[in-house]
Structure I
């Protein structure tokens, strides 16, 4: 593949520059190796995207796990094995460099579903396209969430070794294939004695991410909300008062409607404002924002970022016309009860005069400290039972609690130091309003710091035309090679910080 955008002089300086005090040995040689690997890395990413690995559809497995295993071996891990679960298999790999420090890495190799009709390119082709104002990007399902950043990390450790050096840390990698269905069986993976023993030796675990904004600034998050995915179903399968299949709508005069019953149940889950959770006891264990967390939010609430967020989301205002700081406090501190989708009866063109035999709602909870998955599910079921909704079936498909990592943990200290010394502006936020299963590492028995890290930029996660920047036209924003070198530098900074 021919490089579409040559590096500008400023961008080349950005790529070549290293941390000021955490000296990356032979950095120029590693940079040269990253550049040499560029086309091979993109091809490997395209091959990875071509394997859909959609857990919700049970698609792309076990091929996805096997490709993940091969990627780890190709990157220099001495051993990589597939870990079976009651669902989709995971991958466990180790890279021992004889270093005094061991680092944990979390990967997800699964992606969200997609409808090709909504895309400008084929979702599994990982097509290279020009994005005006951004540069050359790769478009495909999973390229930013998370295969692109993860491929950049693999390229980083591969380049260090190809340059003739050993990594400054040993690495333990765990990669699951069910993150997009709320990590249904990931706890089984970490509970495997060999995996747990390896992770217990680490200083913490991070997931590679693309955490750069359009203006070049970076984000540091101190945790993430938890997530629980579930379905509510009403119909002939849940009570004999509903028809087994769709029937003529005239029968609604004497037979109850599953659709209306589900709507009535859903309406009890939120207040009249349509967004505040109203499940009994929902806020009992919710931890409010600390003064320091509010300070971090206020410091990160830059007007230009608000404009970018609104444009990206396609909205003109926040709930109740709140100001940006208030909306961010809500964003990071509010547990949510969200309806992802409603399905019942006929949804085609025109009408069909049927009484549906079944109604289903797909929902999710987003949980904040100190909530737990079990608590949320128990309270939901008790709430519905108290109101007589014994005919509403609750099926939990996956989930986990929130995670938090101290601002003074080694993972976060290293991020701040790297950004300070390379001149990348950054903000710190209390948590990510999205979710990843960091609680599996934060919680017992491991009790490890867990974080996200990565430069580079992309967008469209879970949406059509998902993209990840390969070659940036703005020297402040990292493309693939610069993002790869950021992982190289981070490993050396981490090694130094961990030994203090």
Structure II
């Protein structure tokens, strides 16, 4: 599948079909293609001879899609950055991408980056997009060139950019359109996740690949449950894409059931553990909708496994499975530590401008059954997740081998938070511990050793630590609780004794 060609085909054949709808506006496929032509022309002229990535900042405005498409049509990967990121992290990402322009679709007042970058903001964008400029798509992003870059939490305190090639995205889409027994043309997808979170690729690009409409929920709407559910119900969503945690929030409302949301055909989950409790409630309230569990890190292009969670699957002992690998992918289990290694045609090409971290987890492996010639070499990625196959060949995820967790679908390096905590004046040492239920991370607790009397040992001190963190980290990375301790418990090798801290949680 060539996703750019597919979008163009839909725009030509059904230009009036709605492609995107949010409280910030609506857009048709014809408008998407026309506007992206104008912006692609501007980018091509402005960055002549430059095919480096472009940062795109904003939230759920329809022109975010325009900017993404314009970038790849003009030969540039795009890097989506959501308004939920603190200024310092946005600045770090802009510096990492380091191209001449930054496209700012909305909330320009929230961005604070080096003035060496030209900001293509709302006023300039409007002028560009209103023009009738055409574009011939001579050299769009293709093959092994990077299509998009998504920055995830890094253990050093600096985010790392995952590069997804065009071929990896197209290979993923060949499979994603078959999820839930096959997704029809011109359906309606729910977009819950921000575009800087790779879960959004499932709804956005599977939607574009099927000529469908993406119904986006902005941050403000998600904070008003009654209004949000009313909005969803009126939008006739057919394919629900979200983290399990988001559906848990909705299940807290008695009205969230098939009676009021009868258009929903399937729930597609990724980003974190789907618990049996969540699956049971969904099966009870939506008996005619499928519940699809998937698994995959950002480095594998969204997800690479699928399983239909039926009542029979729920009734089996143990945790829910994560399914079977998609065509073109194998998940191999390292016999030494049970780590899952993803091998296949949608594995990332590595981390942007970060060879050291790339070499630690990415490598080339023999294709085996993935190729007619088993000795062919294909990309492989060490996930850091442990797993096993049962006797029926079904795959299960058992946990992490490091200190990375997923909370509400966001992948978080605990070391990232700990590194930031120790930069706060008055903090001598810190450790962040997850609280789990059925293997799913429910919240984070920060254990802090104070230095001197700079931070009070009371509510005001705990509030100070959390508020200071918010200036440097996205809100989803700020621990729910802060606990002050006199000294950090240590293991025999001098590391923080996380098992003892888990007992305190």
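Once FRET efficiency 1/(1 + (r/R0)^6) of positions 246 and 438 (r between Cβ atoms, R0 = 35 Å, to 0.05) is calculated for every structure in I, II, which label goes with the largest value?
II
Given structures I, II, which gives the highest value for distance in nm of label points 7 Å out along Cα→Cβ at positions 46 and 70? Checked I, II; max of distance in nm of label points 7 Å out along Cα→Cβ at positions 46 and 70 sits with I. Structures I, II were shown, and distance in nm of label points 7 Å out along Cα→Cβ at positions 350 and 478 at 5.7 was computed from I. In this comparison of I, II, the computed figure 18.1 for mean count of other Cβ atoms within 10 Å over residues 38-45 is attributed to I. Source structure of the calculated read-out (relative contact order in percent (Cα under 8 Å, 6 or more apart), 11) within I, II: II.
Comparing distance in nm of label points 7 Å out along Cα→Cβ at positions 262 and 430 across structures I, II, the highest value is found for II.
Any read-out appearing in this document is the output of simple, stated calculations on the displayed coordinates, not a laboratory observation. Note that the structure is a prediction, hence the values are computed from the model and not measured. Cβ atoms are built from the backbone, for glycine too; each structure is taken alone.
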